[in-house]
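Before anything else, here is the set of structures, which you'll find just below.
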Structure I
Amino acid sequence: MLTEKTFTADGFSMNYAEGPQNGAPLVFLHGATLWWKDFEPLFQSLEQNWHIYACDMRGHGKSSHTPGNYRAVDFCPDVVDFIQKQIREPVVLVGHSNGGTLALLTAAQIPELVRAVILLDPATLARNTPIQSVPGAGDWIIGVGDVLESRRSAKDFILEFNPEADEVELQNTESMIRSIDPEFISVMVKNKFFEGLKLEEVLTKVLCPTLLLCGDLELGSLVSESEMEFIKQHIPQLTSVHIKGAGHSPHWDQTETTLKHINNFLKTI
């Protein structure tokens with residue numbers, strides 16, 4: 001079971017959830033428009049042998065809103081501060097979608113404090129691709145913006161993506177959406193998230209073991225063959241696994257298979 005706590009540094013307040021101290025630190029970084037609870041399918045298994053930390057990124061969940069500072073290079077210092085000042089020992093990073101980009105940035109910046117990186121369908125292709133042209137993920141982000149600006153009903157929007165959502169899931173998802181700073185959505189829609197970032201240079205500095213899990217393109221994965229090759233060319237210790245039947249969220253779409261690969265990887269580091 002995880003307990004929500006608050007970490008504060010330089011005027012920024014980060015909400016995070018922490019599990020029991022059953023091992024070394026395992027830090028989860030969620031994707032755009034999500035929150036720490038997005039990793040709940042993985043927690044029960046992994047908290048048996050790891051000390052879990054799951055963060056709400058700036059502008060999301062219960063963490064501070066920081067208008068004008070929602071590029072990847074703005075998010076990264078939050079994670080670095082959290083590891084250096086709160087955890088204070090080497091960690092394994094797990095990043096989904098945009099959280100994967102933040103995990104890579106962090107590993108490149110403080111390699112002495114990152115033992116390994118696990119990427120769940122990272123959204124690195126968005127550096128060159130307008131989010132509006134990305135099926136699924138782009139529609140979601142634009143729709144979230146519409147809900148936040150009252151152009152669309154939250155319930156109707158959520159049911160469009162998840163027709164089987166019950167009342168509890170509807171309420172939780174709406175709460176997640178309404179926690180988001182609309183300025184973050186603006187950054188994503190204007191394709192400014194990767195602004196000021198040279199990803200090739202970042203990847204060459206990721207020297208730790210790295211596992212990349214991706215799904216099927218036709219089900220919404222953001223990792224194309226060319227994107228996989230790009231990442232492989234720049235990260236020396238990369239292991240990649242294609243999870244059939246998963247889309248952009250392997251930890252939800254194929255939970256048991258995702259856990260199997262994560263646990264097998266963690267045994268090797």
Structure II
Amino acid sequence: MLLRMLDNWVYNLPPWLSSSIFVLAGIVASGLVLVALTRLVSQQTRHLHNEFTLFTVTNIAVLYAVLLAFIAIVAWEGLLKASEAVGKEADLAEALYLDAQRLEDKRIVSELQTELHHYVETVTGREWPDQRAGNVSDAAEPDLRRIRTTLAAFKPQASGDAIVAQEMLHVLKELFNAYHDRQEAAGGHIPSTVWWVICFLGVLIVALTAFLGMRSLWVHFVLLAGFTTAIVIVVTLIVQLDYPFRGEISVSAEPLEHVLAELGPTLGPDPRVSELP
């Protein structure tokens with residue numbers, strides 16, 4: 001529950017504000033660690049071990065930087081894949097809607113276009129708010145299945161309609177794939193184990209840096225604060241990229257909203273009404 005509340009707090013705030021709060025908290029924490037080590041271990045003792053401490057900090061920092069770079073790249077690629085899936089889903093939904101207009105049977109045209117309209121409407125109106133909250137919704141999947149059932153049951157009377165229906169089934173299959181790709185992107189994020197490793201190594205590096213012996217405590221604090229700030233900023237950036245549909249750095253619903261506007265008002269009754277008991 002606490003982690004869930006923290007997630008909501010982070011993604012509901014502007015990135016600059018949440019990053020500033022975390023940076024400030026990191027600087028305060030590193031300062032407290034520095035003061036504690038200064039009280040517990042004398043400056044002379046720490047200065048005698050500077051060479052070994054610096055060697056350890058340097059090696060761990062290099063490994064940590066490589067780890068953060070790898071995770072940041074993975075998170076960025078996840079954001080790009082999610083954006084690509086949304087764009088593809090919007091394009092395929094519009095293509096399927098336009099393909100339906102090529103059918104000569106006007107009854108099936110009206111039925112398919114109404115079902116497609118409700119599908120896009122459900123995605124933007126119900127699934128997208130759930131994704132923004134960090135959840136995965138399949139509210140629109142019944143609409144896709146209904147469209148497939150309608151196409152499968154269609155008995156074309158003209159040869160042209162048969163060709164168009166086959167093309168639409170192929171496009172519908174691609175739309176299913178794009179829909180599931182978006183769902184997978186919404187549900188996929190960095191595992192908690194990786195976050196524990198990131199936090200542990202970050203704290204370890206800051207603590208070892210604080211263990212260095214320097215003549216001026218203020219200079220030591222300034223350098224430690226700068227080091228901590230760099231770590232916190234990179235980690236908060238990864239946090240913002242972790243959920244591709246949450247926060248300000250996220251995938252927009254604009255492609256689907258544009259398609260919904262292009263489709264115009266629904267042409268018939270809601271197809272879901274017939275399923276009610």
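No value in this document is a laboratory result; all are computed from the given coordinates. Given the structure is predicted, the values throughout are model-derived calculations rather than measurements. Cβ atoms are built from the backbone, for glycine too; each structure is taken alone.
Just a few scattered comments:
- When mean count of other Cβ atoms within 10 Å over residues 27-34 is computed for each of I, II, the one that comes out at 25.6 is I.
- Given 2.8 for distance in nm of label points 7 Å out along Cα→Cβ at positions 107 and 195, calculated: source structure among I, II: I
- helix-only ellipticity at 222 nm (-39500 (n - 2.57) for each DSSP H run of 4 or more, over all residues; to 500) from the coordinates reads -26500; which among I, II: II
- Winner on Rg/Rh (Cα atoms, Kirkwood Rh), for residues 35-146 alone once structures I, II are ranked, highest first: II
- Highest-scoring label, criterion being Kirkwood radius over Cα pairs in Å, for residues 83-178 alone, among I, II: I
- Source structure of the calculated read-out (semi-axes √(5λ) of the Cα gyration tensor in Å, 25, 21, 20) within I, II: I.
- Looking at FRET efficiency 1/(1 + (r/R0)^6) of positions 19 and 43 (r between Cβ atoms, R0 = 30 Å, to 0.05) over structures I, II, structure I comes out largest.
- Origin of the value 2.8, where distance in nm of label points 7 Å out along Cα→Cβ at positions 75 and 139 was derived from one of I, II: II
- Comparison of I, II - label where FRET efficiency 1/(1 + (r/R0)^6) of positions 51 and 227 (r between Cβ atoms, R0 = 25 Å, to 0.05) is highest: II
- Of the structures I, II, the one that 40 was derived from, the read-out being relative contact order in percent (Cα under 8 Å, 6 or more apart): II
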